[in-house]
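> Following this line, the structures themselves.
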Structure 1
Amino acid sequence: MLKHTVTESAMPADTTTEHDRIIAATRHWLEQAVIGLNLCPFAKAVHAKQQIRYVVSDATSPEQLLAALLDELQTLAAADPQQIDTTLLIHPQALNDFLDYNDFLDVADAAVEQLGLTGEIQVASFHPDYQFAGSAPDDIENYTNRSPYPTLHLLREDSVARAVEAFPEAADIFERNIRTLQALGHERLADHGFGPPEK
């Protein structure tokens, strides 16, 4: 159904199987939480059109992840938007500590600038332990940006602009999402793909 991509061209079968499991967990979260709860009204169309590129990186360090990010930024910039509109770069072995991940976001933005893609591509952030400044770890609002694995979401600026134009109330999405999650409650979050994926 969805585009399934890994960074290595020739990988052992066991690695491929693990990547399949990681992508399946991420897809479940996308379908059940992001789309299912309408946390991002822009996600449904690219999902339906199979324009999402899933990439699992085996990076274990920020340096290796940066190399993978640079590759994916260039791949997305060069691709036909009708084929690849957005990319989820999943990195389960790197930056599992949220504070380290949060620090890396400045590196990600610098990579976009380094490649001359400012205004063309932006990087959004998702992490299993995502925590907004000033919030407590278990505050429900944090789940709006929580994913099964640390993930960098590469988006085309043009696509974001068109989506915002199509949804005049886009500025209210975050507050609406908090209300949605509050109504759902912590006890039902796992049913929608939040929390650690099953082994």
Structure 2
Amino acid sequence: MRKFGYRFLMLAGSFLYASLASGADLACQGVVFPDSAVVDGHSLVLNGAGVRLATFLKIKVYVAALYLPSRVHEGVQAIRADGPAELKLVFVRDVGVTDIRKAWREGFEKNAGAHVGVFQERLDKLNAWMTDVTKGDRMMFVRRPTVGLELSVNDQRRGVIPGDDFAETFFSIWLGASPPNGELKAGLLGAPCDS
């Protein structure tokens, strides 16, 4: 019996070591995000993940993860962090293109205020790249300083919207004063995600 207990402890210890050695991958609503990412040779860390909830019924739309050069817990710090940043969205339900375009437009209106017109042409370009999404689809937005915001959908690069101002305002949709829902912003800034 003691031999069995010793083997069990050794086996459990090896699993624990393997999980620690692999890093702190994060599971959020069944979506697993790796603990790091690399953009243009820069190492980024997983800052946090959260769930986009829609309507008063709190319907789950997508799970998002934020990668930054170092961990921060304030929205402004995340928006203005030095170096590249990456925002990954994994959809947990189907969403029509009209709703996606509306969300980007409303996000810019809330975060750019009176200056929203400055972004209109670039926002139209971003929205032209949008299509209907189905459950499991992935969008990735990469902020590249002095370059702009790059979009990939299901690992297919769509293009780059130029300008640090556009990228900063886009990230403000989730990290600014009026996020789609508070739980999402809190999760991206490191609060535990309800799994």
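Read the figures in this text as sums done on the coordinates, not as results from a lab. Computed from a prediction, not measured in an experiment: that's the story for all the values here. Cβ atoms are built from the backbone, for glycine too; each structure is taken alone.
> Could you tell me which structure in 1, 2 was used to calculate semi-axes √(5λ) of the Cα gyration tensor in Å, for residues 52-115 alone as 24, 17, 11?
On the way: 1: 21, 13, 9; 2: 24, 17, 11.
Comparing all candidates, it corresponds to 2.
> If Kirkwood radius over Cα pairs in Å, for residues 108-147 alone comes out at 11.7 when worked out from the coordinates, which of 1, 2 was used? Could the numbers behind the result be given before it?
On the way: 1: 11.7; 2: 12.4.
Going label by label, the one that fits is 1.
> Any idea which of 1, 2 comes out highest on mean count of other Cβ atoms within 10 Å over residues 36-43?
Details: 1: 17.8; 2: 13.0.
Looking at the calculated values, the largest one is 1.
> Assign the value 4.1, calculated as distance in nm of label points 7 Å out along Cα→Cβ at positions 132 and 164, to the correct structure from 1, 2. Show your work: numbers first, answer last.
Details: 1: 1.8; 2: 4.1.
This figure was derived from 2.
> Something else: Given structures 1, 2, which gives the highest value for mean count of other Cβ atoms within 10 Å over residues 28-35? If you can, show how the numbers build up before the last one.
On the way: 1: 19.8; 2: 16.0.
Across 1, 2, mean count of other Cβ atoms within 10 Å over residues 28-35 peaks for 1.
> Suppose Rg and Dmax of the Cα atoms in Å works out to 18.8, 74; of 1, 2, which structure was it derived from?
2
> For which of 1, 2 does mean count of other Cβ atoms within 10 Å over residues 92-99, calculated from the coordinates, equal 16.8?
Numbers: 1: 16.8; 2: 14.2.
This figure was derived from 1.
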